[in-house]
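What follows is a set of structures to go through.
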Structure 1
Amino acid sequence: MVCPEFPPGNPDFNTQEGYSFQEENMTSYAIDPEDIISDFLRVKLTDPNDRAEDSNSDTFAATAAQTDFTLTPTSGTSVSCVTAVTVEGAGKVKWKDYVWDYQNQKLVFFTGITKDDVVIVTYKEGSTNWIFSDEPDERLAESGWPRISIFTVSGGAVRLGNYEAPVKSSPNLQIDVWAKNGQVFTIGGKKYSNKYLSRYIALQITKAFEDNENDLYPAMFDYVPIGVPRTGPYSNEYQAHHTIIEVNFSVLDMGRVDT
């Protein structure tokens with residue numbers, strides 16, 4: 001197995017997402033469950049602070065057996081998440097047909113695309129983001145809130161057969177919603193602030209999982225909520241209100257997508 005070093009960290013999103021390595025005749029893309037959930041929520045939620053909600057698309061004419069397609073967002077922005085991909089008009093499935101490499105801002109198809117086939121990638125873009133698999137920075141300005149953080153806090157695993165069988169993991173993920181004290185946003189004609197804002201966003205997260213669990217497959221499946229969204233302790237460090245969600249998923253060969 002050849003394992004080159006990971007690319008340098010991104011100051012906004014310090015993750016190994018998009019890293020790939022070769023093992024025998026298989027290519028594996030290293031991506032944590034937290035990063036998959038971050039991407040899912042970026043697609044399904046709407047940021048009250050409107051930091052990365054502009055929609056854009058790139059159109060490509062594939063070269064022979066092309067697999068990698070680098071996106072070119074509007075100057076001064078970056079791609080937040082990919083919302084749709086078509087090849088010759090046929091929709092493609094994230095994590096099944098391709099992976100999204102956030103750090104390098106590119107799609108990687110598992111199978112090379114036929115020469116001259118038209119590939120259209122639709123995505124959200126913006127100057128910054130609001131959903132991450134890391135902790136908030138206490139130095140964040142007002143524009144950095146609200147914010148969602150995602151962590152794996154516990155879980156179990158079992159091998160599904162002999163030593164060559166895949167391992168099925170069952171991570172418990174904690175999703176923290178932070179709302180800066182005093183910030184007010186109007187959503188659907190109603191004003192939300194403080195704990196009411198963090199609770200509103202938390203309920204939108206649970207709705208996204210309930211309504212769109214299939215969009216995580218095959219990377220993650222068997223969504224199970226662990227209790228209901230609950231109020232977390234107020235953070236004096238961040239000057240922010242806090243709502244906590246805990247969920248459980250099943251994952252095969254956690255930490256990578258194999259092709």
Structure 2
Amino acid sequence: MIDVQEKEKTELRLKGEEDQKIQREKRVRIVREYYRHRIHYGHRPNQLNPKMIPYLYKGLIIKRNARNKGHHMINIRLTNYLLNKTRQLVEKLANKEKIFLFVGTKLQLKSVVAKQAQRCQQYYINHRWLGGMLTNWQTMEKQLVKLKELEGLEQTGALALLPIKEYNKRLKELNRLRACLSGIQEMPTLPDMVIVTHLRKDFIAVQECNSLGIPVIGIVDTDCNPDLVDYVIPANDDSTVSVDYILDKLASSILKGSEASSKKREDQG
């Protein structure tokens with residue numbers, strides 16, 4: 001009887017050690033992944049926003065050479081924790097069929113924002129944020145109707161039949177509207193949540209969301225104010241690789257929630 005109990009205790013201990021080893025290896029893999037995608041890389045010390053200090057490795061500055069003043073290092077353990085919490089949130093919202101809007105108008109982030117938003121079948125702004133895009137939604141809806149009308153003229157060939165001066169004017173307007181609004185062309189109403197990739201570049205978008213009470217998920221670098229957003233993901237917002245990695249994780253969670261919602265509807269139907 002004693003031998004059996006000792007054997008069970010040994011098996012439990014070995015299982016516990018094995019689980020700890022697996023968890024340790026997982027943590028190491030995540031840390032390496034974050035370093036590889038340059039998520040930890042912040043701005044120079046003279047650009048630091050004091051409100052970002054809790055999100056940094058205190059006193060740790062990365063220096064490339066002796067002349068370089070160095071860069072602050074973001075606490076990637078905290079980034080991982082906050083990213084996972086945010087992923088759980090967006091999955092729940094997607095399960096309730098909520099609308100997400102991805103915003104990233106910085107030049108090197110445009111293709112990344114469009115790619116990840118389209119992958120999870122959501123909406124995006126990646127060319128230029130027009131003032132009042134959310135706060136003046138009724139006017140924006142008129143612009144969307146105008147875009148559809150011009151695209152209809154183009155598809156039927158009626159646009160090409162216009163006089164050259166009128167044709168050039170309409171074509172210019174079509175290209176402008178398409179660049180600014182193509183990512184929200186099918187968006188039925190205001191978004192339930194906005195994901196902003198660069199707070200300094202898309203500050204007006206954040207302001208409009210705050211005035212309307214729309215929750216904001218923000219990739220927040222060391223030179224930004226984390227108080228402006230509801231859900232902070234401290235990370236490098238200048239690297240395409242870093243932003244793509246974070247948006248990929250969020251888009252995957254949105255997809256997972258949407259698929260669960262579709263399956264639920266099928267079961268009920």
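Looking across 1, 2, the calculation of helix-only ellipticity at 222 nm (-39500 (n - 2.57) for each DSSP H run of 4 or more, over all residues; to 500) that yields -4000 traces back to 1. The value 1.6 for distance in nm of label points 7 Å out along Cα→Cβ at positions 54 and 86 was derived from one model only; which of 1, 2 is it? So the calculation was done on 2. Calculated for structures 1, 2, volume of the Cα convex hull per residue in Å³ is largest in 2.
Tell me which of 1, 2 gives 3.7 when you compute distance in nm of label points 7 Å out along Cα→Cβ at positions 38 and 190. Label of the originating structure: 2. Structures compared: 1, 2; top value of relative contact order in percent (Cα under 8 Å, 6 or more apart), i.e. the largest, recorded for 2. Each of the structures 1, 2 was assessed by mean count of other Cβ atoms within 10 Å over residues 46-53; the largest value belongs to 1.
Just so you know, all these numbers are worked out from the coordinates, no wet-lab data involved. Only a predicted model underlies this, so the values are computations on that prediction, with no experimental measurement involved. Cβ atoms are built from the backbone, for glycine too; each structure is taken alone.
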